[in-house]
Structure I
Amino acid sequence: MKIFICCSKHIYNKIPEIREELEKMGHVITLPNSFHEPMKEEEMKKIGKEEHIEWKSNMIRLQDKKIIDNDAVLVLNFEKHGQPNYIGGATFLEIFKAWERGKKLFLFNPIPEGILKDELSAFNPIVLNGDLTLVI
């Protein structure tokens, strides 16, 4: 299966090990947009508001193509700044786009508590509870 990994840039350090395990299982992995430049957004904010808006808009467009080109989305929703199972705005958009296009949705950890819980539940993702063997 072709899988697009989505997560906060603060979780990118967990991707290589998960990617390796999924590839050993025969899956083809697509990495997050700014995986090789995780702090690029912060750089763009420093350059200027308009430059940041343009950069962020391009990243959102690029994630749509990645969703189209893959069979599934795997969300790595680990703790971030004390918030368990964190899912941020851009990742939520990726989840929504994948759901809208009928792609398989996997969450590494349970759906987080918060204002988006009902919407995330409605997308009916497969919650792996850390078990990548459930990615089928």
Structure II
Amino acid sequence: MIVFVDTSAVYALLDAGDSNHERALRATARLLGEELVTHSYVVVELVSLVRRRLGADAAARLIDEVLPAIEVTDVDASLRSRALAAFRATTGSAVSLVDRTSFEFMRQRGISRAWAMDSEFATEGFELEA
């Protein structure tokens, strides 16, 4: 089955000091053999966050060791347009544009499960693998 991968889960996995680190470790055991997918905005957000908080070596390990296990789809004009419209319609919300893009990506591909630590995924009706 296909599982969407969010920044929050991978970051928690990589940062032993993160409050969700143990949850992320347990989830990786359950997700072995699953098809893991994400989109390019998550990759940009994740690499930037890891480099800023954990350093360049951690970002390099992320790129070399973690990202190859995840199918990454580029955000095209249609997805970007839908995500921007959803973001604009919910400007009072704290949900980021990257997360809005993730929700639209998951709906477009019929993905119901997300490996994420953010409760927003559950609020949007997706099953959390955390």
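Rule-based calculations on the coordinates, nothing more; no lab input. No experiment lies behind these values; they were computed from the predicted model shown.
Worth a mention:
- With relative contact order in percent (Cα under 8 Å, 6 or more apart) derived as 33, matching label from I, II: II
- At a computed -12500 (helix-only ellipticity at 222 nm (-39500 (n - 2.57) for each DSSP H run of 4 or more, over all residues; to 500)), which of I, II: I
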